[in-house]
Structure 1
Amino acid sequence: MSEVNQFGQPVGKALPDWQPRPWPQRVTLEGQYCRLEPLECRHANALYAAYATAEDTRSWTWLLREPDESEDAYRQWVDSVSSLSDPIHFAVIDRRTEMPVGSLALMRIDAKNGVMEVGHVHFSPRLSQTPMSTEAQWLLMHYAFNTLGYRRYEWKCNSLNAPSRRAAQRLGFQYEGCFRQALVIKGHNRDTDWFSIIDSEWSLVDRALRTWLAADNFTADGRQVRTLQSLRA
């Protein structure tokens, strides 16, 4: 509820106890299906091989980078980002095989206002559309809201990237609008769609994700019993 100042102007809800939040760290986050580890050069060879299992390079279309031409080129990119404090890249490790199968990052970190974004999401065929892929997202959300106490967690994507839009909404992000002509990427215009989860919504999103990820939500052949959307309803 918005408050009013001495001039009768609305000034927003008061947050008298608000303090800047801690900066996220290069930590390891453990789940039941996967583990997130800070991305390092030791992950590069296996990640390059995981991405190479795709039939083509369509998973790179919406990324800011072009596909790497060699394992060495990919390793050099990993080395260039592995010590950054923003974005902070994480490798997704399949706990069954102990092999990295994708990566994602926390980025555009604004500790003063308690806001950050998940981005640079690149999942190999070994990770896409598996419980691991949902758990990887949940692990970072849980870290942002429960461990660090952030107020807002963002997802942004190319407005034409329908799979990313669907993924955001499936996970519980709320659509906020389109920033037209926000970027020029690979020689093309990019309109950017914005999504977010805020702290007041997190308990419902968290409960639905935990319930969906539980073993009893899957049949013996791995099919989901209830959808995430139905669990939030």
Structure 2
Amino acid sequence: MYHASFSDDLRLTVDAVGAGVAAGPARDASRAVIGLAGFSLGANIVAHYVGTLGAAAPAAGIRAAAVGCVPFDPAACQPRIDGGICRLLYANRFVGTIRAKAEGVVASLGGDAAAARVFDVERVRAARTIGEIDDAFIAPVFGFDGKEGYYAASNTVPLLKDVAVPMLCLNNLDDPFFEPTALPTEADVAGAPVVLAYNNHGGHCGFFEGPTAPGGVNFMGAELSRFLTHARDTWMDMLP
């Protein structure tokens, strides 16, 4: 449902995979070693989850995280996505897909009357922006009092200082969906093992190394993988 910090399913997966974390020493083959990665909305979910776990992340088997194009502050992102060229090229199409999902929820609940106990069906059908969809559908479905409460709860910036495992956050300053002045700074990290890597160019999840790159190599995927490998090899013996 595109909730920017919903991590219940991620937590279930980590719990299942990480069940072997106490099986032996750090390099024992039976011991879980988990690296988390995500992009766009999924990047915020991963970063928010790791920040919420804090010092408990290593015990869960998590050794590192690497994320790209992170919408750290949804309240700052929403006006950008709903404005100008972004609304024309992206938001209009995206809102249509969410409205379709909402109709599926209406059907699964047994019709308009039953769904109206959860969210305002007609407001969702009339929504034309992501902000309106978040306010009329996402927020009430997940128990928030409007989009402001939902955005505040999904803001990852205040959690960065609590991250306890190496995490790379790869963003572009020309990403049309994000307000660059709202991106976190080293002051927000406050000494946590978080790398904020900001490129001047790359748009949203572009990162192509070039038109002639072998196999259409994407810089983001290669860089996230490189960081996870480095963190695994460097930090493995330093964590419980």
Structure 3
Amino acid sequence: MYKNSVNAIILSVALVVCAFLFSNAFQNRNKSSDTISVTGLGKTDFISDLIVWSGSFSRKSTTLKEAYASLDADREKIKKYFSGKGIAAKDVVFSAVDFNKNFETTYNENGTIRQNLFTGFTLSQRVTIQSKEVNKIEELSRQSSELINSGIEFYSNAPEYYYTKLAELKVQMIAEATKDASTRAQSIADNANADLGKLKKSDMGVFQIIAQNSSEDYSYGGSFNTNSKNKTATITVKLVYQVE
């Protein structure tokens, strides 16, 4: 009988402890769930302050020496042309020369190759301008057909636009997004007759840059538009507050 009494006492204590632990866990669960989760937005329009424009030119000849001589002559014409447009020499960079051997392939009636006849060389070179004079280089890219009219086989690429103060802009936008999220959280708490407690968690969303007034899609990994001079940047910040 003594043994049964001891077992009964132990069981009673165990039940009390389990009840206490369950009650405490339940209270903590409810406490942890009393939170407000909000997302704030930081958004700003800006104009690019750096432009990168590039193009390429090429020459063909039956001999490598003649092809190099022709390409050198074109390079000097391009330098002179840019200088005449007020472009600083330090902003103009020429790449190394690429060359390819050209062959003309003939085939037999059954489709097999009869012979590869060497026809000469093609030499090409790329020129890139990087400048903060965005409007000037932008206009120059539109006038590049003048180089073609001068006898140069010049192929122009679309300009790329960048912003050199992007790091500072991002910091400002994070602050704006955080303030926006905090204001939203306070508004929710006020309307729910609750007090906003401590900040429990914060997460920063993806930084996006798209063209202004465009239907350009946002990317999961972040967009970075370089095709437009006028851009819109956005970033989100998610905050989780305790509610008291």
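Every number in this text was worked out from the coordinates using simple rules, so none of it is lab data. Since we're looking at a predicted model, the values are computed, not measured. Cβ atoms are built from the backbone, for glycine too; each structure is taken alone.
Quick one: distance in nm of label points 7 Å out along Cα→Cβ at positions 62 and 222 came out at 2.8 when computed from one of 1, 2, 3, so which one is it? Value 2.8 for distance in nm of label points 7 Å out along Cα→Cβ at positions 62 and 222 corresponds to 2 out of 1, 2, 3. Supply the structure label, taken from 1, 2, 3, corresponding to helix-only ellipticity at 222 nm (-39500 (n - 2.57) for each DSSP H run of 4 or more, over all residues; to 500) with the calculated value -7500. Derived from 1, not from the others. When relative contact order in percent (Cα under 8 Å, 6 or more apart) is computed for each of 1, 2, 3, which one produces 24? Value 24 for relative contact order in percent (Cα under 8 Å, 6 or more apart) corresponds to 2 out of 1, 2, 3. When distance in nm of label points 7 Å out along Cα→Cβ at positions 46 and 126 is computed across structures 1, 2, 3, the figure 4.0 traces back to 2.
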